[in-house]
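Take a look at the structures below.
Any read-out appearing in this document is the output of simple, stated calculations on the displayed coordinates, not a laboratory observation. Remember, predicted model here, so these are calculated numbers, not experimental data. Cβ atoms are built from the backbone, for glycine too; each structure is taken alone.
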Structure P
Amino acid sequence: MSEETIEAADRPARKQQQRSVVTQQKLLDAAIEAFSENGFKGTSTRDIAERAGVHHPLITYHFKNKDRLWRAAADKVFRDFGRSLAASLEDHQDESPKQRMASMIKAYVYYARSQPALHKVMVQESSYPNPRLDWLIETHLKPLFDATAIMIEELQKAGVAVQGNPMLLFNMIRLSSGGLLALANEIKTSSGIDVESDETLDEISDMIVNVFLPGEFRQPA
């Protein structure tokens, strides 16, 4: 069999694979939007299929059930989030610990703007104990929290970060970083602040650093 014949035979399979990838991405995007707006219980797979513009049986074909689709959607949101923080730390690896944390905070607020589901999903799932919240914590949140708490503890020892429980301090920084974005519509109406503008995001990042990381890092003599 010639190479041309083999390539012609493979072409339909490649097109099918490409269509499958596109369909999965449409379903994930629609699921992220629907679950963040309505929560797991308030979202139906038919609603997700309609948002994605695909036939409902394709959800079962690609993801088996609603729970697996939720996990795949949450996994995408939080993996992308983790990558954005890791990229920020990598880009600023030669800077001081305070500057690295400041850059991470800025990466946090910008990602929260680009992906509102980051906090909306957590708000939805944190309203009551459930296995999805347990999975989210063990798979994504706890590893991030533990690593960041160590960084904050080091900044506390260096006199940069305010004193107190490092995990509590991290959560205060986290909620200041993303909680404002979760309330963007309310804040814009009640306070006249466009939380989602670049200017405001930069100001939020700077204020968080000034409030929670007021000290200056000094290299040991």
Structure Q
Amino acid sequence: MKISASFLSIKDNLKENIDLLTKCDIDYLHLDIMDGIFVKNKTWDISEIKNLINYNKPLDVHLMVSDVYKYVDEYKDLNPEFITFHYEVDLDIMDIINYIKKYNIKVGLSIKPNTKVDEIIPYLPYLDLILVMSVEPGEGGQKFIIDSVDKIKKLKELKELKGDYLIEVDGGINDSTISLVKDVDIAVIGSYITSGNYEEKIKSIKEKIYG
């Protein structure tokens, strides 16, 4: 399992703390990009992001936005490893998948807690990553939704038939809930890591993963 660290819950000395975070033993830096429309909160714009991040780690971009094309156009220039958008947007899903792929960026599709895995089965062969939201998107520090475990299990079963995608989970992951999601390829962890000493928090997660 790889760790994608989110800085959504960092409130003070943001650039300095992001620099510290990227020096830690993480695999990806997770960018939570919100437009205040698709979700109620709004995060940073592209100019702010460019000033905040230092590119020491591969970027894992999670777009919680309505105008997906606009944000893909902006964030593709950061050369992220993944750009993930939401199935629940009112747009042509397959067209967005192809739009991202033409930039040689891996494509992720995210599903909210109330969205069933069955709904995205037609798209599985074309995706590089499925992001299971284990909280409602739009805010850090929420509690893990236990039904997410069943979604992860189903996606793992479907993977043998439908595609070679990675499974990622995001929301409420800490040193207790990490044991519930050991089957995922990538765990997004935010407030648990950034609420204390980053290295110590990451070490405690890895101990739970690897023993």
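Some points to look at:
- Which of P, Q yields 39, 23, 17 [semi-axes √(5λ) of the Cα gyration tensor in Å, calculated]: P
- If distance in nm of label points 7 Å out along Cα→Cβ at positions 103 and 127 is computed and equals 3.9, the structure in P, Q: P
- Structure (P, Q) behind the derived value -24500 of helix-only ellipticity at 222 nm (-39500 (n - 2.57) for each DSSP H run of 4 or more, over all residues; to 500): P
- Winner on FRET efficiency 1/(1 + (r/R0)^6) of positions 55 and 159 (r between Cβ atoms, R0 = 35 Å, to 0.05) once structures P, Q are ranked, highest first: Q
- Look at distance in nm of label points 7 Å out along Cα→Cβ at positions 31 and 63 for each of P, Q: the largest one is in Q.
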